[in-house]
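K.L.:
Below you'll find the structures, each written out as structure tokens.
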Structure I
Amino acid sequence: MKVKSVLVSQPRPAVIEKSPFYELSQKYDVEIDYKPFIRVEGVSLKEFRAQRVEILTHTAVIFTSRTTVDSFFHICEEARITVPESMKYICQTEAVALYLQKYIVYRKRKISFSDGTFTSFIELIIKHKEEKFLLALSEPHKPELPETLKKLKLAVDPVILARTVAAELEDVKLADYDLLALYSPSDVNTLVTRFGVDDLPPVAVFGEGTLRTAIGAGITVLAHAPTPEAPSMVKAIDIYLSKVGRGEAIAPVQLKTDTQKEEFIRSQQHKLLKKGRVRRPAGDSRK
């Protein structure tokens, strides 16, 4: 079976020729279409206040996306909240950190970021463990981050600052495509709600949460990223197209337990507990 067309659940790149998908389309003579399956909207001030979270009682904000950055400062403006200069910002990626320049003066002492991996992000947050964190989230979101911070017993208040809603897909005909590339659990949920799970084209997914949601919905996944072999969606599709071209049988992707991540969380819990035990209480005058 030759793959002639791929539907990517992302916005169309501003400059197609600079997209890695463009190189893929040229390499395999495949047509790439772009159609977001979801859109993200900031919550209203009323929705924010209903969560009973006070921004000014926190000393640091944790951001995982630019959408929550926009919503945070929009809420502050609408509620007439002046964010103090002393507020720190902990970002999952450099792109999110740089995006803060839209609202504040970029200073390294206030803004820090990880390399985007879960472990480095947790290690970065732990470096600031004395802060009282506001964790900015979108709904729905992966429970992994808030649950891990809770296990580490850090002072963290999660708050929903954006919501994901399904996009209009009436103009999409899945029969026109030979592969779907989905990037989030919400993409999967929109696909299932709009089209069901029968007679779907082959599916590629990005992220463990997306894979888990797809398999849980009864969808057969034939390509997955990130993995050591395929660190990006483009590479995962490249490998898939190469196998299809050679006529190879492709086994469905299986869920695997990330034992390394679980061991990392346990090690961080142990380190924090050990530091708490050796810290002397206030007023201890022992020499």
Structure II
Amino acid sequence: MKNILILFALVTFNLKVSAQEKIITTSDGVDLYVKVAGQGTPLLYIHGGPGSGSYWFEKLVGSFMEQNFTVVYLDQRGVGRSTSASNQDYSLDRLTLDFEEVRKALGFENWLTLGHSFGGILQMGYAEKFPAAQKGMIMLNCTINLPESACESWIPKAAEFVGEEYTCEGDTVAMPQRMGEFGGKLREKDIFWKMGSRNPGTFARLDEISAEIENFNYDYSRYALNYSEYWENFKPFASDMKMPVLYFYGTTDFMVGPDHYQGLQFPNLMLWENKGGHVPFIEDKEDLKKAILAYTKKYNF
């Protein structure tokens, strides 16, 4: 029994020390923060926001993920612990090239990606440009059509919560500006949490975790939504993507839209309905784990 305990301790120790934090410098000189931890199929976490960073994902579900995958936590350029682009290049082409340069620097032939929220746009852009790099996509509460999410859910639902009516038809104000306007109204009333949570403290918890990082870099969030390519409808491209896809969506996720899953034409698609909102990492963790394990079992990852 003693020998078994010693062996278990050694295995646990080796798993812990195998985690590596490093800086990978891109071809245009941006220093990207990367942490690699866990065992199994490599998986890149593609955070949303834009600009939310990878730290709270690691802290909230990292232990589970690392038991099943070799997880690559990446703070995208201009985010968190990564540096900014000196030329302010935060285009979709540049972000996807960053992912590819990180993959090659780490020596992975290919990997899974797991995107959250806005991260779905980045996954789709990556799959278009580097189709062989992703052997599978896990999409958690992801938008792949920002105008649809904004016009059919985000803005009208925010308007409803603040007691107004809204339709995108005929609106001459740019969508990012309109979203910012209603986001401000929600925060004034202290009800922004209703957009994707059943608990007023859920989004605040994410902010608390991010605040643990000193000098958190927010540059990417300032620029991203000004790029027109992020507002492209990526749904039509899904039919060309042959890799297995898990699409996990929330029936009360008004940030992406509870009906956003409709019209997805991935050939190898596993749909997973969750009765929650936008942040399953906190509010629906067990259902999230169940979905991911079902996906890995079905597709043998």
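Just so you know, all these numbers are worked out from the coordinates, no wet-lab data involved. Everything quoted here is computed from the prediction, not taken from an experiment. Cβ atoms are built from the backbone, for glycine too; each structure is taken alone.
K.L.:
Please compute distance in nm of label points 7 Å out along Cα→Cβ at positions 142 and 198 for structures I, II and give me the label with the greatest value.
P.N.:
Comparing I, II, the top value of distance in nm of label points 7 Å out along Cα→Cβ at positions 142 and 198 belongs to I.
K.L.:
Kindly point out which one of I, II the value 52, 34, 29 was derived from, the read-out being Cα extents along the principal axes in Å, for residues 86-205 alone.
P.N.:
II
K.L.:
Which structure, out of I, II, was log10 I(q)/I(0) by the Debye sum over Cα atoms at q = 0.13 Å⁻¹ derived from, given a value of -0.92?
P.N.:
Only one of I, II returns -0.92 for log10 I(q)/I(0) by the Debye sum over Cα atoms at q = 0.13 Å⁻¹, namely II.
K.L.:
Using distance in nm of label points 7 Å out along Cα→Cβ at positions 238 and 270 as the calculated read-out, with 3.8 as its value, let me know the right label among I, II.
P.N.:
I
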